[in-house]
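Below you'll find the structures, each written out as C-alpha cells.
Please treat every number below as a calculation from the coordinates, not as lab data. Owing to the predicted nature of the structure, the values given are computational and were not obtained by experimental measurement. Cβ atoms are built from the backbone, for glycine too; each structure is taken alone.
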Structure I
Amino acid sequence: MTYITREDVLSTLVDMKSFYQELKHVFQNAGMNIEDNLGRRNILMSQVQEEFLARALSKRYENVIADGSPGKADIFIADHDREIECKLTTVNKSGAISLQSDYETLKQKGSLDYVYFVASPDFESFAVLYFQGLTVDDFRPLSSGSRGKVAMKKHEGMKKVDVLWGGVQKKNDLELEKLTALFEKEAERHRVNMHRVSALKKDITQKISTRKHPSGREMSDRDLMSANAQFEKIFARQDRERSRHSKKVSGLLDRKTYWLSQPGKYSFLLEKMSHSAVG
C-alpha cells in the first residue's frame, strides 16, 4: 500500500512554496538572502514540510500526527500504525544528491518509511521519493565524523522507491543505451568499409586474371606489377580495417561489462510545480 500519493505531494508543495516566499521576504527585509546557505534553509523548511504533509494526509486519514521530537516519528499515521521519516535536501555543489538517515533511529526501529523532498536551490523544482521499509542494510556503514548520519546505498534503496514527483534516471541504463547505438554505428561503418575493400579486390582480381583493363586494353607487364602492388595494399587495408574494428568492439564490450557489473547509479529529475499546479 502506498500511504502517500502524488496529490498529497502537490498539496504539500503548494503550501511549502507559499510559506517559502513569505520566509524569503522576511530574510530580505532583514538584509539577508535565505538561499546563501541552502543547508540552513532546508533545516528551517523541514518542520514546514512535515506539518504541511501531515495536513495533506489528514484529508484522507483520521489520525495523523506530526511530532518530530526526539524518539518520535516525523509523521505517524495512526490509522495504519505507520511511521514516516521526512527529509528535505538539495543538490550539493558537486551535483550529487545524498539521501541520509539518522543511524541510531533506523537501527532501533529496524525498518522505516522515508519520504525525501529534493528541492532545487531556488525552491521552484522538486523530486519527491517515497521509500517503504528501509533498513540499515540500505545505507552505508556509520563512519567517524558523520555525526550519526548515514547515506543511502541508492542501488539498494531504489528497489523500494515510489517516485511521487519528478523522475529518476538510472545512469547504467542510459550508458548501455548509448553503447548499443555506438555498437550499431561501428557495425555500419565496418560494413561500408569492408564493402569498399571487397569491391576494390574484385576489380583488381579481374584485371590480374584477365590481364586486361576495364576498357578491354591489354595490360603491360608494368601495369600487371602495379596491379599486384595495389592488390597487396588492398589486403593491408583490409587487415587494418579488421584490426581497427576488433579493437573498437573490444573497447565497447569492456565498457558494457563495466556498466553491467556496476551497482545502480542514479540521477534525479526535478519537476517544476507550475506544470501540475496550474492544471
Structure II
Amino acid sequence: MRKTIVGITVVGKDREGVVAQFTSFVFQNGGNVEKVNQNVIKGLFGMYLEVSFTSKINFKQLDSGLQKLGKKLRMEVSTHSETGAEKNIAIFATKEQYCLKEILSAKHALTGKISVVVGTEKTLAPLAKKAKIPFVVIEERNQEKAEEKLLKICKKYQVDLIVLARYMRILTPNFVWRYPNRIINIHPSLLPAFPGSLAYAQAFERGTKIIGVTSHYVTENLDQGPIIFQDSFKVTPEDTLESIKKRGQKLEATTLLKAVKMHLDNKLEVRWRKVHTKSK
C-alpha cells in the first residue's frame, strides 16, 4: 500500500515530555514515525518528525490537532507534505548575481515556481523585476529580527524550498529547524575542506591543485549539511586568485541549479546525513 509522508517540525523553549506527546499524537492518529531528529541549543528545542500514513488522512484535521498540541506545550508547529503540487521557491541572496541569474534564467525549466526573491540589500532588485518576480529587501542588521521577517515572508508565499544564492548571512537554528532538508546552499569549496566565507582565498593560499564547489542542505552547523553535489576544476600555474574565483563562480551557479532541479523533481533523499538519489 502506498504511504503518505508528512513532515512535522516543532520549535520552542526546551521542556520535558515534548517528544513523547507528539509521537503519541501521531500514533493515536494512525501514523508511524519513520524518522526523528531533535536538538537543543541554548535552551531552544527543535524536532523534526517524518511520519507515514497507510490510510487516507485529513491534512486539515491533522494539522489542526498538531496546532492545538503545540499551543498547549507552547511550541510552534508546522506540517509539510509532498503532495505533487507545484512547489513554491524563495531565493535568498545578497549582492552577487551569478547564482541568482542562473536560476532565474532557468525558471521555466523548473518543476516549481519562484515565488519571491529576498535580498539583504537592493542590488539585485532589477534582476527580479526583469523576471517579474516579487523582490523583498530585508536590511535589518539584527539577525533575530531579520529572521522574524523572513519567516513571515515564507509563510505569506507558502514556501516549500529556500535557495541560498550566495546569501551571506548565517541562518540560526530557530530558522533552519523549520525547513529541514528544504534549504539548499552553494559553497565555494569541496566541503568539508575550507568552510566559511573565504574559501577561495584559503584554497589558493594553501596551493590546492583542485578547487571545487559544493551544493548542500543547510543545518544548524555552518557548512556541514548533507552534501548534494560537488564539481571541481584543476588549478594551473598561471591561475590567480581572481581567475580561480571567476572559474569557480560559473561552477557555483550550475551546481546550485542542478541541486535545485533534483530536489524539485523529488529525486533526493537524506538518510543518516547522506544524500541519496532515489531509484525509480
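Points worth noting:
- Origin of the derived value 2.9 (distance in nm of label points 7 Å out along Cα→Cβ at positions 235 and 251; candidates I, II): I
- The maximum of Cα Rg over 2.2 N^0.38 Å over structures I, II, that is, the highest value, falls on I.
- Label whose coordinates, when distance in nm of label points 7 Å out along Cα→Cβ at positions 27 and 43 is calculated, return 1.3 (choices I, II): I
- Structure responsible for 7.4, with distance in nm of label points 7 Å out along Cα→Cβ at positions 35 and 219 calculated and labels I, II on offer: I
- When semi-axes √(5λ) of the Cα gyration tensor in Å, for residues 131-242 alone is computed for each of I, II, the one that comes out at 67, 16, 8 is I.
- Parent structure of the calculated result 14.0, given that mean count of other Cβ atoms within 10 Å over residues 11-18 is the read-out and I, II the choices: II
- Of the structures I, II, the one that -9500 was derived from, the read-out being helix-only ellipticity at 222 nm (-39500 (n - 2.57) for each DSSP H run of 4 or more, over all residues; to 500): II
- Sorting I, II by FRET efficiency 1/(1 + (r/R0)^6) of positions 139 and 227 (r between Cβ atoms, R0 = 25 Å, to 0.05) from high to low puts II first, with the largest value.
- Origin of the value 0.95, where FRET efficiency 1/(1 + (r/R0)^6) of positions 3 and 267 (r between Cβ atoms, R0 = 30 Å, to 0.05) was derived from one of I, II: II
- Parent structure of the calculated result 2.0, given that distance in nm of label points 7 Å out along Cα→Cβ at positions 179 and 195 is the read-out and I, II the choices: II
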